[in-house]
Structure 1
Amino acid sequence: MRVLQNIRLLAPAILMLVPLLSPLALAEDTATERLIQELTGRAQAAERTPQELEAAYAQAVEKLISASEWPGMKGPPKLLLEEIVEHAGRPGAEPQRAALVRAMLAHLGRTEQVNQRIFLLRQLAMAGRGESVTALAGLLKDDNPTVRQYALHALERNPAPEAGQAVLATLDKGEQAGWRVAVVNALGSRREQAAVGPLAKLLNEQDENLAEAAIMALGNIATPAAAKALAAAAAKLPEKLRPALARARLLCAERLLARGEKDAAYALYQDVYAPAKDPLLRMAALRGLVLSKPAEALPLVLEALRSDRPRVQAQAARLTLDLPGPQATKALLEALPKLPPSAQAFLLDALAEREKK
């Protein structure tokens, strides 16, 4: 009863405070709303010192990442934070991007909520640079495997050289094969040239998933050293991994060709074409040979046209369009009568297209 009496006595005082508190809360909400509008690019941003800019982003991150709703928003407030990240990442906004990343890293270091940590790691994967590497590298040892995976992805996307060094440094520290495969995939995605030596050592791993990941990572890195490592492993790999080796060599050759290294690419395509039993791999290698050195690949195209498989004939006929010059046309016309009927039909269509060029 005494508690109820006290509440009745205090009620008038509380009611008197409500008009005073409401404008303060309203003013704070209005200021925050205006700040959000500025940081998303929907309103003209005020001039701020570097310290004020970082404080503004810290306020926005704190408000949006923990809010359950926001005025006028049909979706979660985190969508607004994604807009802020996108706007800060625009060209010419490096001070804004760096300030936002520091604010997100600060919140990441404070929060224990897994959903918030994962969300921030996703944003850092898009916005982070060298300033985020140390924090992300530390999370590669986190107790939560999902957090570790998102931290690894953020480093994989990070263009700073030290991010690649951080990923490489963790390659031999994980005992779980699945984690090591993820690290290898990240190194391949980054095309981390310093990883060629360590990856080459993994080609002899008994865990075939790990060995296959290393093979494909080397194909992605596509340097002469990576191509050499793949060539050195060719004779030792078990039969089960040979298709992966062929795909890696094709990928490596494609990247070399894109850089204009035609001789090196041609040699790799030859390494795939000669032993390949899979028609798809064989035709992919033939296409590379044609694009690398058309004149030298002409006899191989004619050989494919003489195949007893219509699908191979059709693909070879399409490749003739990449054989330039009147000499190639003459050779194709001379070979035409000696080809199987189906191949003749495919080649005639291709020759008609050559005339139009």
Structure 2
Amino acid sequence: MQSLVNLVRALHHAYDFYVVCKPHEMNETGPLNGIQINEWNRWEEKAQVMYWNYSWKERMQLNRFIEDVQPDAIFINGLFSLYFNILPLKYAIGYTKNHRECTVVLSARGMLHPGALSQKRLKKKLFLFLFQLSGWQKHIKWHATDEQEKTFIQRQFGLSIKAETAGNFSNLLPVASAAEKKERELVMGTVALISPMKNHLEIVKALPSVKAVVSWHIYGPVKDEAYWQQCKELIQQLPSNISVFYRGELPPAELSNTMHKFQVFIMPSKSENFGHALLEALSAGKPVITTDTTPFKELQKVKAGYTVSANHLAEELPQAIRFFAAMQEEEFAAYTAGAAIYARAFLATERLQQQYQHLFTTA
């Protein structure tokens, strides 16, 4: 996850990081090139990484990893993964019974947002019920990236739990120029997993009512094939003034150069814990079209983009696209400058470092 990569890069001078993760990319089974599986690999001279060949048979290796490292803090990223959330939490809590100075932190990562819980709702409701029965929530700190997420955590587990906020570190991209903005023309881009959470389908539904010449470039792996098939069927019915291009997955190293192709970045997510892609696009000087369920609210006021209501996408999303399509270069330039300024003001690195220092301590 980009948020964890950024965390290690920002704080490796203060902490020794040991990271346990999968040995392959998402939706793949073959191992990454150049790694040693089930051994500690030095990563960027900033962390030790264990590419774990996870399975039920090998589950006790997690306990061995913890005992070998003897950490001061154990940071668990997410809620619903058996091998990377549930089992690590079980072993971490067990470890703290003999090492009470160790802090166990569970990062919700937006998974308790109402929009996220609406996906696979019954399974998640059952899981959260069983989680509460286990009593694990009493032995950990919850990590929220903002006060809203803290509220969602407390709504599920009560006000008595320990929950602290610490924002995400993010990459700032250099400002990327694009083709001159002409009236009634617009080039949009999206870099995201293709799934219902990112609302690609709502963008497709919004486009027929836009009379300008619009091209939309989509990057990202397909997480939900049935959902993507719905999108493709509607894309084939779009009018001739609208062009949609699926470009496949985008390697992170190519993100900055790819931003030059866009004028506007569009990602109207149902919910977004932080939205690294949104902040990176803003930092590259790309006005963003997103929803009020992300941290980037009221973007129009600072001329950094257009925030639409998640509850009124059908009417507001076409308005946002038409808003930027109608612009000429001079007006649009104010928004590209505003986006870059907003992104840099959004981050406060020193404050974030203090937040994580407090999060990782037992007090």
Structure 3
Amino acid sequence: MKISHFKLERFFAEYEFKVDYVLCCSDCESMTINELLSLEPGAADRFGRHRLGYTESNGNPSLRGEICDIYKTIKPDQVMVHSGAEEAIFLFMNAALNAGDHAIVHYPCYQSLFEVANSIGCNVAKWEAREENNWAPDIDELKRLIQSNTKVIVINTPHNPTGYLAPHETFQEIIEIARKNGIILFSDEVYRESEYRTEDRLPAACDVYENAVSLGVMSKTYGLAGLRIGWIAAHNKDILNKIATLKDYTTICNSAPSEFLAEVGLRHREMLVKRNKEIIARNLKVLDKFFERYFDKLTWRRPKAGPIAFPHLIGEEAGKFCDDLVKSESVLLLPGTVYGDYKNHFRIGFGRKNLPEAIKRFENFLAQRGQ
């Protein structure tokens, strides 16, 4: 197969570990192994005795049991554990799609959500969210995009990079459109449980639609990116079986230590969620004041969930702006062009404790430019 370069990942490969502040991170504050193990009496001793053999290809049964607690209708044999969300996306696309199929993808988005389908030879339609509509995609446009050979609708809510969270009624409309047309719904839910108001939280797609596939991961809301553990949950046995067969040609199985630690994390996920939402809430207060001070230069649509947003740089392209910032202050922002034709936007991340220090550097940069 031939696939285009992953713009975002190539960008991070160049800068992420060379700067003082990554002000565009998509994950939340992490912790050490000792901190994670301290959440549970006896966990450290059990971890030290954990065998480093192969694990079950679809994930340790006890880990899959913990994942099921996130959902209302999913059983352990309806969960497939992967090496991060990326493997899960890659295998799902290859299991569900064939050359010539039509796919509709909520856009802008994480590149693999459409690029893998492109590489298979699919016709991909971008269901584009627009800033002037508070980054909400248009339901009528979704209806117009559907074709007789549409196999998959891909959605992402809470949304990367905008922080958009679909209202309950919009989410239900999407479900009904997919159901009416017999289309698989792939729902990227990696930021679920990071909603600022609990009442805004949407149900998992796999719990309300029999032909939906929900994507989850340890890295975003829970802040355990280094474990490289993600999963899909679905009632569609055919898709699950096809993914299992394909996984024999990728990772085969997951890291035994990572699965153990992910299981501990999920048993205490409410604490992890509370911790990271508190960090996000503190950082949002800093950002609210920051954007108020620089309203003539920067605007944003304040997100409703997650640790990221997609501000607009007024009268200037973000590519050079971000490049100048990283060279001047060693602060990294992600230019919107990694998502496509968003040359005046950049992604900002606020799920880590050091945001206030990074913002001070950012303000130094703006002051030096006379702004």
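As an exercise: relative contact order in percent (Cα under 8 Å, 6 or more apart), calculated from one structure in 1, 2, 3, equals 7. Which structure is it?
The correct label is 1.
If we compute Cα Rg over 2.2 N^0.38 Å, for residues 155-242 alone for structures 1, 2, 3, which one ends up with the highest value?
The structure with the largest value is 2.
For structures 1, 2, 3, which has the highest computed value of percent of Cα pairs over 30 Å apart?
Comparing 1, 2, 3 by percent of Cα pairs over 30 Å apart, the maximum is at 1.
Bear in mind these aren't lab numbers, they're just calculated from the coordinates by the rules spelled out. Keep in mind that this is a model prediction, so the values were computed, not measured.
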